[in-house]
1. 1, 2: which one has helix-only ellipticity at 222 nm (-39500 (n - 2.57) for each DSSP H run of 4 or more, over all residues; to 500), as calculated, at 0?
2. 57 is what came out when relative contact order in percent (Cα under 8 Å, 6 or more apart) was calculated for one structure; which of 1, 2 is it?
3. Determine which structure produced the value 36, 21, 16 for Cα extents along the principal axes in Å, calculated from the coordinates; the candidates are 1, 2.
Structure 1
Amino acid sequence: AHLEGMELKHMGQQLIGQYPIHFHLAGDVDERGGYDPPTYIRDLSIHHTFSRCVTV
């Protein structure tokens, strides 16, 4: 996944395991895992979210 230059608002839930962006336990997300270019998240604006929006 490549996320760049986005605005994320009103996302997430107050439940464990319910995340809009979730990389936890994803394994290798770089060249070793076959991703070229590697997975990245950059230049995001994240605001007015609920308890859980991003898990890395």
Structure 2
Amino acid sequence: MTNREAIDSLKKIKTYTAAGLLDVIEYLIKVLEKLDKEGVTDPLNTDFTKLKN
């Protein structure tokens, strides 16, 4: 699954999510969008300890 596919799926899920979880879904979308923008294509297998802030 690509970051874009995950982002699109989360946006669809957001429609049906309980109000108390909307902030969590929004946060996840923002994190995945940032990773995608930074070129991290496989976040589950990326060593983030070597990245600089």
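Every read-out reported here was derived from the displayed coordinates using simple, explicitly stated rules and does not represent laboratory data. Please read all numbers here as calculations on a predicted model, not as lab measurements.
1. Answer by label: 1.
2. Comparing all candidates, it corresponds to 1.
3. 2
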